[in-house]
Structure 1
């Protein structure tokens with residue numbers, strides 16, 4: 001089973017993917033999306049894009 005985890009945030013949003021096989025977990029990928037300082041609408045749009 002592949003699992004996607006998301007840590008939501010307006011300034012910094014993190015994500016990670018792991019594969020689970022029985023009791024074993026394997027890291028697949030992870031990353032972070034950051035927004036610039038600005039008004040809320042512009043920051044939400046940058047996360048959407």
Structure 2
């Protein structure tokens with residue numbers, strides 16, 4: 001979550017590639033990377049106002 005928040009601070013509307021690069025140090029054992037991307041996109045949209 002902290003990594004995603006930092007990404008959105010620097011890049012308010014990130015692409016999938018930017019999300020993947022920012023999150024590459026985080027290992028998800030359950031393999032839900034598409035859902036993580038979707039959540040970050042949803043947070044970015046919510047932060048737009």
Structure 3
């Protein structure tokens with residue numbers, strides 16, 4: 001998706017190490033990140049639950 005890809009480039013890639021990963025993700029998502037979705041993905045992908 002073009003607009004999302006450009007937003008990712010501007011908010012994640014271009015700032016690089018000038019801000020913490022949490023800040024970069026928050027800026028991209030427009031909200032704080034939630035670990036629960038990542039945890040579900042890890043469990044499904046690698047643990048098989």
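We did not get these values from a lab; they are worked out from the coordinates using the rules stated. Predicted model, so just to flag it, every value in this text is computed and none were measured.
To test your reading of the models, identify which of 1, 2, 3 gives 1.05 for Cα Rg over 2.2 N^0.38 Å when calculated.
On the way: 1: 1.46; 2: 1.05; 3: 1.38.
It was calculated from structure 2.
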**OP:** Figure out for me which of the structures 1, 2, 3 the number -20500 belongs to, where helix-only ellipticity at 222 nm (-39500 (n - 2.57) for each DSSP H run of 4 or more, over all residues; to 500) was derived from the coordinates.
**Re:** 2
